[in-house]
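Structures incoming, each one as structure tokens.
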Structure P
Amino acid sequence: MIEINAHTLTYRFDNGDTLFSNLNFTLDDKITGLVGRNGVGKSILASLLTGEIMPYSGSVTTFCQVGWLRQIGVEEIPTLYETISDFLGVRHRLEALTRITAGGCDSHDFGLIDDNWQLQEKLEQQLQVLGLPVDPFLPCKDQSGGHLTRFALHQLFQSNYDYLILDEPGNHLDEQGKNWLIEQMMHFDGGILIISHDREILHNVDDILELNTLGMHHYGGAYEVYAKHRASELNSLERDIDHANSEIKLMRQTMQKNRKKAQQRASQGKQVARSGSQAEIILNTLKQSAERSSGSRESNQNRQLLQMQDQLSTLNKKQELFKQQSLSLEKV
């Protein structure tokens with residue numbers, strides 16, 4: 001079974017700020033796209049799913065072997081890795097193989113090699129197939145980010161992992177590299193979570209999860225379906241905002257009319273009092289009753305107006321989130 005379950009997942013920074021909370025979702029053998037504006041926590045979520053970091057609360061239950069491509073800035077790679085073999089994590093084994101081939105008998109070297117006697121030949125073949133330099137000891141500083149990313153992806157796709165989490169794999173790939181990535185995704189015998197802002201890649205997923213400050217939202221289908229759902233939701237949200245604005249405007253007009261009526265009644269009462277046509281005690285009683293009724297009505301209307309304004313504020317925040325996410329998705 002290929003499945004990753006996230007249950008009430010919450011992540012909080014050391015300073016107490018909460019990045020996201022109570023996320024519930026399941027990943028299976030489909031290709032799932034994860035979208036969200038920068039800073040919303042997609043890479044941290046990937047770290048939680050792989051077990052590299054722990055949540056503040058909630059849990060991740062994994063029923064498969066998971067491989068992970070981290071998001072690494074191209075400028076960081078040469079500072080972190082000296083050679084291609086360092087980047088691929090095989091330098092020590094290749095050097096051990098070289099020493100054994102030269103006649104060395106160190107048991108530690110044999111332990112490093114295990115059964116991978118054809119490691120260098122396989123690596124060189126893979127590099128050649130990918131159109132990359134075939135020497136694994138070439139410096140990373142001489143390689144493009146696209147080359148390094150493509151080979152790291154190739155290793156993951158050729159592995160025994162059941163599920164892959166790919167964090168922005170298209171960042172350093174050219175058009176040919178993206179087409180190659182999409183082809184590998186289609187042929188991978190397992191599930192994939194691909195974190196991306198690239199519409200071309202998102203056109204080739206089975207469903208999409210969107211992470212924002214309101215939580216996690218699931219959209220069935222690839223980018224086209226996601227875009228239609230979001231357009232429909234945005235239109236509905238805009239109608240709700242227009243309706244809320246109209247209701248607030250109507251309430252303010254009603255309150256203004258009621259104030260004018262109260263002022264008119266108060267003026268009429270003063271005129272009657274000056275004329276002496278009614279006893280003062282009756283006038284005072286009527287005045288107090290009218291003031292209580294007017295004050296109670298205005299208090300209720302003010303309370304309703306505040307509720308309407310709060311609702312409008314919530315709708316406006318949702319609309320802003322929708323617009324930010326739409327802008328963050330790159331056009332092909």
Structure Q
Amino acid sequence: MNINTSPYDAIVQQYNIEQLNIKHSKNFDCYFVIALTQTTNGPAIGGTRLRHYPNLTQAVIDACRLASGMLKKCNILNLPHGGGKGVITRPKHPFDRNKLLLEYGDFVNSLQGQYIAAVDYGTTPVDMDVVDQSTTFNVCRSEHDNPATYTAQGVYLSIQTVLHHTQRQISDATITIQGFGSVGSRLASLLVNAGCHVITADVSENHTKQAKSIGIDIAKPNDLLNINADVFAPCAVGGVINKETIRAIGAKSICGAANNQLKDDRHDADRLHQQGIIYCPDFIVNSGGLIYASGCHRNDTAETVQARLNTIPNTLNSVLIDSHNRGLSPYQSALSKLHSHHDLSTSV
């Protein structure tokens with residue numbers, strides 16, 4: 001049953017969402033939420049999250065804010081897509097995962113190609129194989145590479161860029177990584193191979209054991225932010241950088257894979273800038289997965305995808321130079337770049 005979205009009009013307006021789609025699944029007593037924006041650019045490509053939310057409003061906020069972030073990625077890298085994100089609120093009781101995903105696929109299909117589903121927090125390429133049985137409007141299936149590989153590559157190239165701006169060699173750098181999941185673990189391997197001292201923290205015992213097995217130092221999750229590192233790389237959930245945590249950050253710069261790292265984009269970006277911490281905008285740094293997903297959708301060659309990945313450090317470099325020259329936070333500089341090229345207005 002499709003849900004009336006009018007109670008969420010304020011959220012839709014805040015994040016400049018063009019279309020909010022909500023369906024209640026009677027079979028699983030959960031909700032499917034898909035937020036879309038600026039689909040005149042082309043079909044929106046965005047991951048599907050499957051996670052617990054305290055209520056539907058929080059799921060709607062997550063979908064809308066993430067869709068807005070996806071649009072920023074597309075626009076700043078000149079990808080022909082709108083912004084989109086899908087959310088499945090995790091059922092409270094045991095459930096048949098395949099049947100849930102098949103029903104979600106039907107919901108995606110009802111949008112007639114406006115939204116192309118991909119993997120995100122809580123979903124995998126095997127899940128997209130199941131979704132594919134209900135709709136062709138999906139990418140990042142098991143026949144494809146894992147997009148986390150490309151996200152990690154983009155973050156790695158971005159870390160090289162910000163280290164250059166702080167006059168540090170990557171082989172001498174200390175990098176702290178929050179989260180050792182599919183992206184964090186791949187990023188750590190790239191950094192270790194480059195000679196970095198890598199320290200990570202993860203709430204998962206299995207992830208911690210995996211990190212130890214390749215010689216990575218482990219910190220307690222609550223201590224990671226305080227470490228005096230060259231770069232702090234958030235690679236888990238969003239909102240970890242906020243008014244309270246900024247005071248404790250010991251790193252000289254922030255450059256990671258998590259979406260929506262700042263709880264309050266404008267104000268937290270300004271707080272970091274005032275504290276002398278370089279914040280690399282997440283919608284530039286973590287766009288490698290989107291570049292790969294877009295390439296899969298459009299049947300691009302591996303060479304084309306790699307060329308687009310190389311635009312990530314180039315874009316970040318121009319933002320950091322502009323930030324330095326104009327005395328702006330890198331976030332504000334990136335927004336200025338978006339406005340000048342795409343006339344993208346935002347209130348977040």
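Of structures P, Q, which gives -13000 when helix-only ellipticity at 222 nm (-39500 (n - 2.57) for each DSSP H run of 4 or more, over all residues; to 500) is computed from the coordinates?
Q
Here the criterion is distance in nm of label points 7 Å out along Cα→Cβ at positions 18 and 314, and among P, Q the highest value is seen for Q.
Given a value of 21 for relative contact order in percent (Cα under 8 Å, 6 or more apart), point me to the structure among P, Q it was derived from. For relative contact order in percent (Cα under 8 Å, 6 or more apart), the value 21 is produced by structure P. The maximum of FRET efficiency 1/(1 + (r/R0)^6) of positions 2 and 154 (r between Cβ atoms, R0 = 41 Å, to 0.05) over structures P, Q, that is, the highest value, falls on P. So Rg and Dmax of the Cα atoms in Å, for residues 138-177 alone, computed for just one structure, reads 11.2, 33; which one of P, Q is that? Considering all the candidates, the number was obtained from P. When percent of Cα pairs over 35 Å apart is calculated for each of P, Q, the greatest value falls to P.
None of the figures in this text is laboratory data; all of them are computed from the coordinates on show. In this text the structure is predicted, and so the values were computed from the model without any measurement. Cβ atoms are built from the backbone, for glycine too; each structure is taken alone.
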